[in-house]
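Pasting the structures here.
Please treat every number below as a calculation from the coordinates, not as lab data. Fair warning: this is a prediction, and the values are worked out from it, not measured in the lab. Cβ atoms are built from the backbone, for glycine too; each structure is taken alone.
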Structure P
Amino acid sequence: MANPGNVARGLKAAVSNPNNSEEAKERAQARLDEMEQSGEAYGTEAHNAQVRQGHKAATNNPNVSDEVKQRSAQAISNMN
């Protein structure tokens, strides 16, 4: 399933893109409005996806200690 936060960002980009037709902008805005009203765009699922992405980034960052990489890997395992 797509990360709702990423979907919302894509819809915002579609609305502001001058190369998109007015019809496409209207459809994107309508879907974005639905997501915002339902809380889907910025809800728990979107937050959890961002947390998971942060832990994944930490496990691949050469500037992060091995201890922190292990904790992040464990956190990712616990989320699954």
Structure Q
Amino acid sequence: MSKLQKLIAAEHTTFSPYSNLPSTAISRIASKCQRDEVAEAPIRIKELNAELATIPDWDGDTQDDIWRAIELFRAIPAKVR
């Protein structure tokens, strides 16, 4: 598990893994990110987009989960200072 995944998992112990993390949690994650974690985010987004392409149209719940993850991986680097 990468450092970025560990940071996200640590925040999900406080919040439901099925809900969006609040901006305060995203800011906490971003404050602990360095160059490697910022570089990992676009890679994860590409992987998630590839996975999204394999999900059947009828499986909206899984599609929603993947989109939620994509949005998280977009939001974290945007908050890195």
Structure R
Amino acid sequence: MFFFAACIFYFYEWIYLWRADERIKVIRYASYYWMFGAVVFCDLLFPKTYLWHIFFLLKYGIVLTVGALYIVIRKIRDAA
């Protein structure tokens, strides 16, 4: 459930970045950067051999949540 909620949250916030201009490209790439950092962190934190399938959806749910939260924070900063 967390994975599906994170997917919906990320794609809802990604609609905010639907327009393609230079400022949006920077925000989109920075969001991808934070998501990649979350993947690396989760790979270090969660096991890869023992019970890895349990943590698979949790890991990518965390990754999508990190990307969406970055977009929300940037949206709030831009609005202020």
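Where is distance in nm of label points 7 Å out along Cα→Cβ at positions 11 and 35 largest, in which of P, Q, R? Please list the in-between numbers first.
Details: P: 0.5; Q: 2.3; R: 1.2.
Largest value of distance in nm of label points 7 Å out along Cα→Cβ at positions 11 and 35: Q.
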For 42 (relative contact order in percent (Cα under 8 Å, 6 or more apart), calculated) the corresponding structure among P, Q, R: Q
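The value 3, 15, 26, 24, 18, 9, 4, 1 for P(r) over Cα pairs in 5 Å bins from 0, in percent was derived from one model only; which of P, Q, R is it? Mind showing how you got there, number by number?
On the way: P: 3, 16, 19, 15, 13, 11, 10, 8, 5, 1, 0; Q: 3, 15, 26, 24, 18, 9, 4, 1; R: 3, 16, 23, 22, 15, 10, 6, 3, 1, 0.
Considering all the candidates, the number was obtained from Q.
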